[in-house]
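Got some structures for you, see below.
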Structure 1
Amino acid sequence: MSPPAPSPWVVGHRGASGVAPENTIAAFQEAIDAGAAMCELDVHLTKDGLPVVIHDERVDRTTNGVGPVADWTLQELKHLDAGMWFDRRFRGQRIPTLREVLRFARGKMKLFLELKTNKVDYPGIEEAVLLEVREEAMAEEVIVGSFNAQTVARARRLANGISVGGILEDLRGFDRFLEETGGVDVLSAGHVWATEETVRPVHGRRIPLFLWTVNEEDEMRRCARLGVVGLMSDFPKVLARVLSEGLGGGVPGVA
């Protein structure tokens, strides 16, 4: 999980969500076109227990529907428009299933799948997601993660070779999170609290670190110098350009 020297991976946050409707195939295509090596995305379960890719617990903000994701069957969700809210030229974009995104991404980019269990309990989401990853032969291309320590711990027990990641806002909670989960293969954290001091313990344990969500150019440069594996951005094209321009002295590698 080392970054391609001398720069971190460019990771699209919900795809290229600054220029296309988040968590849609259009956003993931924009990220690929921008040179992203990976995309971060969010997974919920439908009423009929199928993994779908959408950020919020409710469909209200990013579709023309109303209500919790868990109250809709997949067939019902597929009638919603997930692009018009962003720009009318994206009219007709749908909420993709996880399986659709896995098939779309295969051979093009890696994926960081965030299981959205920090507000809603989705019994069986770990099993459902890991099963689809295996069935689509994406086990080596995917990280499965969550803010929820119990979800991470369950995923670890079931992963069988699939990388499991923890997600934190503040790296100062790193040690406690490791205790609660039993350990992680990868860590993702908010960039605001990432400093040489706070990333040092993560590097010391040789855990690959991603930072989110880095949208300002100066902050991209600062975070890249911390020796992280990847930076998540709503604007992966901008991030790719900034990293290609060099960082003045290079980026420390992550062993």
Structure 2
Amino acid sequence: MHPPRAAATLRVEISDLGVSLARTDGGSQVALTLASAYAGERTIAIGFGGVRVIREGAVTRLLRYTAQLLEPWGTAARVELRGLRPAARRTVLSAIATQPDLAVTAVARRGVVVAPAADEWLRANAAYAGLSVNRRKMLLLGSRDGEHCIWCGKPLTHRCPDATVDHVVCRSRGGSNAIENLVLACAACNHRRADLPADLWLERCVQRGLEVDTAAVSAALRRAQREHRQRRRRAAVLAWAEAA
């Protein structure tokens, strides 16, 4: 293990490596490059410029291995993720939410800074550290859209027993578990909706006079439809490449 040296930054641009983070093992490939170049720097800056598609699994692996490199620096270590497109930024934040030993210290429009969580932070956020992946997603959704059921307006947090994660594009219709395709909903609304398309369910909720967060629902529909189209395009490209 390299001993810590004077504060310095190791920089790498993913676009220069010829690695695709649309594949889960892409995160391991970037991590190997970092490991070979690492010489005890306190900060690792990873540029995502030009990277359009990333998978949560790839980011999770990359963050895990990068944190291992920075262990000698303890809580003084920093991982700077730069040049993130909006969709990539959401994926990064979702991946960080699954890592209880990492904490977000700064968020910008195109960047996220991550640091090892201090023992004090872990103790103060013991409930967060013990949350399941699903409950952490609820926490992110509440921060993004507001702590209420998106369909009926009922106050709701990730701690509520009747809080659920609702798929905008239903799984039965090809929807994914990506954070872009999820909203926070109460169990009653989620159950009544079943696999009804979100736009039709929105109409029914409005007709029933429920306090629908129409702005959040409209934004969720746009995100989900965009993510669904992108995923279908990626699948078509992969199928074409494998057949070629």
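Computed from the coordinates by the stated procedures, all read-outs in this text should not be read as laboratory data. All figures in this text were calculated on a predicted structure; none of them were measured in a lab. Cβ atoms are built from the backbone, for glycine too; each structure is taken alone.
The figures follow:
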{"read-out": "Structure from which 0.65 was derived, FRET efficiency 1/(1 + (r/R0)^6) of positions 83 and 147 (r between Cβ atoms, R0 = 30 Å, to 0.05), options 1, 2", "value": "1"}
{"read-out": "Structures 1, 2, by mean projected area of the Cα convex hull in nm²: label with the highest value", "value": "2"}
{"read-out": "When relative contact order in percent (Cα under 8 Å, 6 or more apart) is computed for each of 1, 2, the largest belongs to", "value": "1"}
{"read-out": "Among 1, 2, which structure scores highest (criterion: distance in nm of label points 7 Å out along Cα→Cβ at positions 59 and 99)", "value": "1"}
{"read-out": "Label whose coordinates, when distance in nm of label points 7 Å out along Cα→Cβ at positions 91 and 203 is calculated, return 3.4 (choices 1, 2)", "value": "2"}
{"read-out": "Of the structures 1, 2, the one that -8500 was derived from, the read-out being helix-only ellipticity at 222 nm (-39500 (n - 2.57) for each DSSP H run of 4 or more, over all residues; to 500)", "value": "1"}
